[in-house]
Structure P
Amino acid sequence: MMSRYAKNATIVYREDINKELSIIRIKPDEGEVAEFKPGQYAELAVPTPEQENPQEGVKPEKLLRRSYSIASNPSVKDALEFYVVLVPEGALTPKLWDLKEGDRLWLGPKVKGKFTLDGLPEDKDFIMVATGTGLAPFLSMYKEFRKSNKWNKYVLIHGVRIADDLGYKKELEQFAEEDPNFVYVPMCTREPEGSAWQGPRGRVNILFETAEAFENKTGVPLSSDSTHVFLCGNPAMIDTVQESLEAKGFTQHSKKNPGNIHFERYW
């Protein structure tokens, strides 16, 4: 009896940024990816042989699934791209880490999530703040809408430990060169003193301590009247930045009470 959790997709591309970060592209057996909106996520799993082909009358253990934000844009139909970090003590990522190009895995049939740009005005500045692999949804958003009039300015702030953790750095720097409405601010918290890194150091929340500090670094005003802020990644970062923004008149967005702070926690 074939299980509904049989492997149904193939890794067609893998790029290791370092020993703990990887970009992977997954192609479903159906040939085209499911419809999705930038900012949504899909589920991945690595089924055991028993889960793929359960014996008659034997109930296999529950499939271990994890959600990953999609980094590719919806107009790319042949594969989904994910930005993945290895969690050594995690239940799934060590298994995922052993897979190489050509290996197969399970891809959830439905794409989910409400962390999107739906319903937002198109004359605002969008400030996207990510830590680690929280960068993924902001990549999808920018790639999909970069040639539209979806925003006034698109500021992407990416906080990591060391410069080697800055996945997509060259691509993002290229976007910044080509697009006057795109601002890229990479930041490192633990980059050794004396290294070749010339960018800003410290946690991303320091940019939000004052509106002046933010505008000095990005060239974009930090105003609750003209700005929507999206936060994705470390929950501690989200809490700290949200508190700083609320002190400046920003409010958390909800369906019932529209605001200008949007967030997605990664654990």
Structure Q
Amino acid sequence: MQKQFQYKNATISYTLVGSGQPVVLLHGFGEDSRIFNEQLEFLKEHCLLIIPDLPGSGLSSILPFDAGIDDYAHCIKSLLEFENIASCVILGHSMGGYIALAFAEAYPQMIRGLGLIHSTAFADGEEKKVLRRKAILFMQDKGAFAFLKTSIPNLFSKKFREAFPERIESLIEDSRQLSTEVCCQYYYAMINRPDRTNVLKSNLLPVLFVIGTEDMAVPMDDIVKQVHLPGCSYIHILENTAHMGIWEATAQVNLYLLDFIKQVTTLAP
């Protein structure tokens, strides 16, 4: 079921389907909730899925101020309160993982499990910040779509790019709806986010890590430095997979997500 609610003068669109353990799926930069279509079909018989379009993506309007990662996390809290959901498992892909970490830090009482799908608790290093600032200048000059159509293919492994060029082209076309304003807002939010490794080490939350061996956006070596921090980690490494395991290794990722949700659900609240 497609639903909407109002958050700070913005209309936020989300999908609500299934029943049982509430599970929030948060998409990344250059995406919207449709990126999880395969996960939705697989998981909807096992849990209550809440899959929002983040502010400014998909059918959701942009927040009317300079939003940061913490603002997006508060938006998710407001969505859950709107649905009278007291606690959830929250799983984020890429930028969605940054939001999931911010949510876990701000609202620990509302979270039962945390998943980082090709995502990291580290803040951007100086080199990454420079690259993001260059991308912002490029988007302001040429438009967001000019940036996305060249950057999206690099999120996939060479093998997937060669086998499924039409799928990548469809994702590029879907990205046309993203405004330059919101893409720059997302990049500024990512530049300014703090290191959140403390979230991984400061509580006993079960944490899921999904890692791609060929991921250049969130390199495996960086994630391996974090997997020992939580008290309880579920670690899955996808061979010959880049940043988009939810598409590149769909069947594997779906099983990893389901297993994690089941494990978390059996734990005492």
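Only the coordinates and a few stated rules stand behind these numbers; no lab work does. From a predicted model like this one, the values you see are computed outputs, not experimental measurements. Cβ atoms are built from the backbone, for glycine too; each structure is taken alone.
The maximum of distance in nm of label points 7 Å out along Cα→Cβ at positions 59 and 251 over structures P, Q, that is, the highest value, falls on P.
Source structure of the calculated read-out (Cα extents along the principal axes in Å, for residues 99-242 alone, 44, 33, 28) within P, Q: Q. Distance in nm of label points 7 Å out along Cα→Cβ at positions 19 and 195 computed as 4.7: which structure among P, Q? Of the options listed, only Q reproduces it. A value of -13000 for helix-only ellipticity at 222 nm (-39500 (n - 2.57) for each DSSP H run of 4 or more, over all residues; to 500), calculated from one of P, Q, originates in structure Q. Ranked by mean count of other Cβ atoms within 10 Å over residues 123-130, structures P, Q are led by P, which has the greatest value. Taking distance in nm of label points 7 Å out along Cα→Cβ at positions 139 and 259 from the coordinates of each of P, Q, which one would give 3.5? Value 3.5 for distance in nm of label points 7 Å out along Cα→Cβ at positions 139 and 259 corresponds to Q out of P, Q. Starting from the value 19.7: which structure in P, Q was Kirkwood radius over Cα pairs in Å calculated from? It was calculated from structure P.
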